[in-house]
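Multiple structures follow.
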Structure P
Amino acid sequence: MKEINLTSGSIFQKLVRFSLPMIAGNLLQQVYNLVDTLIVGRCLGANALASVGSAYTLMTFITSILIGLCMGSGAFFSADYGAGDTPRLRGDIRLSFLFIAAVAALLCALIYPGMPLILRLLQTPPELLALTRAYVRVVFAGIPFVFLYNFFAYLLRSMGNSVAPLALLAVSSAANIVLDLAFVLGLRMGVGGAALATVIAQGLSGIGLMLYALIRLPVLREAARHAPARRGRLAEIIACDVATGIQQSVMNFGILMIQGLVNSFGAGVMASFAAAVKIDTLAYMPAQEFGNAYSLFVSQNHGAGKRERIRTGTRMSFAASAVFCAAVSVLICCFAERLMGLFVDAGEAAIIAEGARYLRIEGAMYVGIGVLFLWYGYFRGVGRPQVSLLLTVISLGTRVALSYALAPRTNWGVLVIWWAIPIGWVLADVTGLALYRRGCA
């Protein structure tokens, strides 16, 4: 598969060509959870849907730590590749892999003993505890596979190959659908069967992509054998990875806190939120992956010292993202009830109505999250992940503070939670623009 060099040629054309496989790949990754949600919601009922939705938020938080670390290392790989520094790239690959693998092992060692406490902190309703526990007990076995897939995906993307990760996800997503149907409908394994299908599919994508990268990349094989790195490089990698990892985990920790607050409003609101979040994530996912592709564009050109190319690409990227997000907002607002009806039986009118209200409030402001993803990508690409972390704290901090201060204490209830989301986006966007204009990076 031919790699795309983002430091030369048509900026917009290459960004689109590079980002499309990433968008399709994330779309397939969302299929893991969409299939779980569709089958569980339709076949096992609203309580099972609420349990899987709550567990999905928890799993997203845990895995976001690893994804953030891999994303941070991807910025190093991309800068090394853009600068043509193969010896430094070999050393960075080796150090990054060992560090992130150690974090993955630590997470696995901590998550299972701490599960009862986590479920209590999430305010999981008593009637849903057994179902939620059955799902998370299985699905967290996929943590090592999440690490493998994302590490090698960001390595390949940093060198301009965004197609191979897509191909492996296509295979694993197909397997996930087949296994979901077999375990839940055929073998009647309940929510545990849905979780097992996801873990097996994650294993296929993680191990498969690792083997592909080992075969395809000589620099990876050299790094696996021996790749000395200059003194202090590990500290630089850890600092960048941790900053990006914290940014990703803070974002999802805020979402996890919101999930806990949503849980306090009962199983009906939980089910609405579970279905609406899947639709919501899928709707703005292309903007998120375009932001990740843009970040690799920035880091490659930053490594090559091409500042004017970065400025031109930044203008084009912001315009393209805004147009796309505005179009998606119109579609979501028009078809909110129909989209909720895909996940929830027509007889559950209250659940559909609450989910549609969430989608219309948040969906009207997708331009805000699209711009925010680009700010994250820009500051990460120029080696300032701390700024991305600051923007995340502003966005999620606003959301959490408003929700906890007002939702339980006013008649607005969950409506406050829904409105707090776009308010946080706008505040973070304004901050990102101010820092960019001040030449923070």
Structure Q
Amino acid sequence: MLYSFYEMTHFAVAPVRAVALAQSAMLRSPFNPASDTEFVRTVTAAHDVFEAVTRRYRKPDWKLPTTRINAVEVAVTPTSAWSSTWCNLIHFKRDPEQLKRARGDRTDPAVLIVAPLSGHYATLLRGTVEAFLPDHEVYITDWSDARMAPLFAGRFDLNDFIDHVLAMIRTIGPGAHVVAVCQPGPAVLAAVSLMSEAEDPALPATMTFMGSPIDARKSPTVPNKLAEEREFSWFERNMIYTVPMIYPGAFRRVYPGFIQLASFLGMNLNKHVEAHREYFANLTKGDEDSAEKHRDFYDEYLSVLDLTEEFYLQTIRDVFQDHLLPRGLFKHHGKLVNPGAIRNVALMTVEGEFDDISGIGQTQAAHDICGAIPVIKRIDHLQAGVGHYGVFNGRRFRTEIYPRLREFILTHQARQPARRALRSKADAA
């Protein structure tokens, strides 16, 4: 009922929102002689804030038309390299002629960024992709909204998530570099473990975990404590709802994105209220640049997707309640996952000093459970002065975290055979 009530509320407010937009446009019109008065700016600002907090936020665009390499502007085209009902592997393809002018014949490392499936779209990592683009062939997992998947598409759980990661690593090819941002860390570690044990020819050269709950028992945060304090049945009863009939995924049981968004907003409610108060003030005084920055952030932050019931509940149980991976008990389709099998994949972990979602030590735990990786192939980075989102986005990511990550990738790329040779060997097999 909650999901249907949520949709009904949106429909009920829609006419009022339309009136607010129309009045705002009329008051701002250059034909209105009072458009630049303080009173009119205040009224239009109020209309804009109302529209912003009641709007339906659609999936954002990537907005990465170009990248700059050695002072050369190189066009970028997001293309689909692999897809299923549940995910689209996006390759940010750089124009080959412009790239050759900028780079010569050098082959850049291929990087797979595994985006979280935790409520937001992959475009939340736009800044992450933007940082990687000048020096890498960048791929990212663009997970689908469960409310758009018809029931006949079947289930999608944590095992299927791992299957998708495996398929995408193999699509990119041997010697790639996998970067797991936040929630997918345990799944990516499981995938690399399975590939290592099977001596898969497409094994990646490196794996990087950024703010990931590899072992959520360490430095538990508010979300971690909530997951442990509540009975599993509580999540089944209170977090799972049925998709209304207005969507292709009608009758599918999901963890709605708006529930996750409410949780995120509630963790820092005062901060978000203050941000909207400043937005109103900037609109009132005509500071359009500051207002535009606010809109850009919240257009992204307030765009959410649904998760399937089975994926959400299995993640809660296996990762945040039973901690199966660090305890050596995690299974994939019934097969025990053995991180100790990883020997030839370099490991980097990144944590933020003020991360209130994945506490300090949760990501570093990957070093403990991947004990067979030589010390020379490991690196841990604790970034001072950043919270969860600062681990993979923002100024400190660009200037302090990304340079170390780029160096890590290049170091271990140099130790790998040429990618073409590896591909040929795999094809021959």
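Numerical summary
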{"read-out": "Comparison of P, Q - label where distance in nm of label points 7 Å out along Cα→Cβ at positions 130 and 194 is highest", "value": "Q"}
{"read-out": "At a computed 8.9 (mean projected area of the Cα convex hull in nm², for residues 242-377 alone), which of P, Q", "value": "P"}
{"read-out": "Of the structures P, Q, the one that 0.35 was derived from, the read-out being FRET efficiency 1/(1 + (r/R0)^6) of positions 258 and 338 (r between Cβ atoms, R0 = 35 Å, to 0.05)", "value": "Q"}
{"read-out": "With helix-only ellipticity at 222 nm (-39500 (n - 2.57) for each DSSP H run of 4 or more, over all residues; to 500) derived as -13000, matching label from P, Q", "value": "Q"}
{"read-out": "Mean projected area of the Cα convex hull in nm² derived as 23.0 - corresponding label from P, Q", "value": "Q"}
{"read-out": "Structures P, Q, by relative contact order in percent (Cα under 8 Å, 6 or more apart): label with the highest value", "value": "P"}
{"read-out": "Label whose coordinates, when Cα extents along the principal axes in Å, for residues 146-393 alone is calculated, return 61, 45, 38 (choices P, Q)", "value": "Q"}
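Readers should treat all values here as calculations from the given coordinates under stated rules, not as data from a laboratory. It should be emphasised that the depicted structure is a prediction, and the values quoted were computed from it without experimental measurement. Cβ atoms are built from the backbone, for glycine too; each structure is taken alone.
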